[in-house]
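Some structures to go through are shown next.
Quick note: the coordinates plus some simple rules give every number you see, no bench work behind them. Computed from a predicted model, the values in this text were never measured in an experiment. Cβ atoms are built from the backbone, for glycine too; each structure is taken alone.
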Structure 1
Amino acid sequence: MKEENKLKEVDLYKPIQNYFLNENYEVYSEVKDCDLAAVKDDALVLVEFKLNLSVDLLIQATKRQRITDCVYIAIPKPKHRLNSKRWADKCHLVRRLELGLIVVSFSGKRAKAEILFHPSTFSRRKSKAKRASIIKEIDGRSADYNVGGMNRAKIMTAYKENCIQIATYLDQHGPLSPKALIEMGTGKKTSSILTKNYYRWFERIRRGIYVLNEKGKQEVKEYPDLVNYYLKGLHPKE
């Protein structure tokens, strides 16, 4: 694309101005560092422009909320799908900041402003179920074996710890039943873990009796701290 054909922030002004004029607002540009100001009766609307949805734009817009509750951010309509998770997450953030969002689409010489959503009060209700899930996961871990930001495939979860505990006891004591393992402290999920066999570590040699297979023996060696923890007779929190 030629330099002169590239979008500029000023290209957003006219279609947004037309939108508010059609809504019977008086519209003014560059008022006290605000890109656009629109007034109707006692209502004051402020709009800040950028060529992409950036942190700088959000900071600028939230500062305008010191002046009025009715603040919009405006950007060119993204080329990617507006039903993507990434876009939905961005919109969630904008809504959480109680800002409105305007996108401007360009087709040839025509430009059109579209209000995706207006500024409104955001409900900040907490999810009791998600909170309980996090607390349950923490309670199921014996210690912190992860580093924040690490790859998901390497994360040590309470479930994986439980699998390692079961594997350690099977490796140490040989064939065992779920009941025997539970009595050793492996917890109420023992039967489910052995049956589902997510990591393919366990083998049922006869009804109700399991052993640790070679794959399990090799892979469990990758977690010496946990193996030693369980061999010392310590058990995870219940």
Structure 2
Amino acid sequence: MPNKLGFWLIWILFSVYAFIFAPPDRPDTLQLIQKLSTGDWQGTNALIVALFNLMGIFPFIYACMLASDGRGQKVPAWLFASLSFLAGAFTLLPYFALREPNPTFIGKKTRLISALESRWTGIGLTAIASYFLFYGFANGNWADFVQQWQTSRFIHVMTLDFCMLSLLFPWLLSDDMERRGMSSDRFFTFIALVPLVGALIYLCLRSPLIESEQEANA
């Protein structure tokens, strides 16, 4: 119960800060989003390009985790995972507040779960993320990024969203490892603390789900 209340409190504070206290919107925000979405990156700070695209990787990471974590939950994990593509941690925090501990996978894997938990999916996500990490660090302008972080709500909140998604991931790790018979492997407990990279390493190396003969309830 304390954890649930904590997640609700974080969600409320995060939302209030993002929409009330964060820096104001800039007139060119919509144009920037359009350019980032269409691949028209010329003249845009590479760090912002990288961050925007990495924020598209995180929902896939959480989809890979929630595919099995959602089995047996009272709330539809797929809904929160889907909405995270639009709103990131703003939609995932309520799931964390509503979910119950789930160390056992009940039933058989569906094709979707099999695809999302495949190591090849993790490897593919890692390859894409690695490209944008290299692109951002090799070509980015940190002084400009800091200036935009201080003056643009879009950049400011997107950065905080990235940090929040990084911090939330370890909360799913224990149950996911238990569902795979990996609870004694402490390596991943530490590696998951590394923002983004730790989650990707885990997806690439985690063991397969242990399927139960019991019929799934959800």
Structure 3
Amino acid sequence: MGLIGKHQTKLLPMQFGGIAHGNDFTHKRLRKIAKKLGYNHSSIHNLCSTWLVNPHDSVKIANLTTIIGKHFLKHEFGHNVPGIEDLPDIGEWPKWWRGVTSLYAAEIAINHIYSSTLGHQHESTALDHPSYSAESVWNAWHIHCLHNPEYFAKFAHRKELRKFLEHQPEDRIKEIVNAGSRDMVLFEVLNEYEKIQMKNAIPNGKIVVRDYVRALAWRKAYSAVGAINLD
């Protein structure tokens, strides 16, 4: 079963990513919409994109999320919607944002489906763990690259990558060849994984999430750019 029995961060059979998004306005509005649509809401907020549930439940959540999401897109954004008249049509992050409709809809769906059992213990920062985290990579089961200016975040990496692509091919090759320190980060994580898996070792946790994600992202970028350099 891989790391399930050996990982230092344990998960419940039913677990959801629990990374903060939104604010009090968001949470109050989601509860109000749930009530309006006839769904139960247990006031469990900040449920993120990752659902660790049995396959049957995952289908139920996905189907209900789709139904609720369609309602949101049609009726819960825009200047004519009571309570958000002062917001742009796409909303405003983090108050009320059209771009995370799937999170809003899934929160209502999960609260409704598990209304009798859902509690804060079912939120976990080990799932959807932020990519800019300075915690050990072994505190995360799943990493989520969020939309913010933190190190490491996907938009900041995109800017770095565009700047890298502006370099001459020979300069790009030099940087790729000299990427040993980043490769060592990946090697260290792989080495620790093998020790945990094969020898039941306790991870030392020296590599933090943000360094691991950055090294992995650049290794993939370098691999892709290699084809460009051939031209």
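A few points about this structure:
- Which entry (1, 2, 3) yields the derived value 24.4 for mean count of other Cβ atoms within 10 Å over residues 103-110: 3
- At a computed 2, 11, 16, 19, 19, 16, 12, 4, 1, 0 (P(r) over Cα pairs in 5 Å bins from 0, in percent, for residues 39-158 alone), which of 1, 2, 3: 3
- FRET efficiency 1/(1 + (r/R0)^6) of positions 31 and 127 (r between Cβ atoms, R0 = 30 Å, to 0.05) from the coordinates reads 0.15; which among 1, 2, 3: 1
- Structure responsible for 22, with relative contact order in percent (Cα under 8 Å, 6 or more apart) calculated and labels 1, 2, 3 on offer: 3
- Entry that produces 2.4 once distance in nm of label points 7 Å out along Cα→Cβ at positions 23 and 199 is calculated, selected from 1, 2, 3: 2
- At a computed -11000 (helix-only ellipticity at 222 nm (-39500 (n - 2.57) for each DSSP H run of 4 or more, over all residues; to 500)), which of 1, 2, 3: 1
- Source structure (of 1, 2, 3) for Cα Rg over 2.2 N^0.38 Å, computed value 1.21: 3
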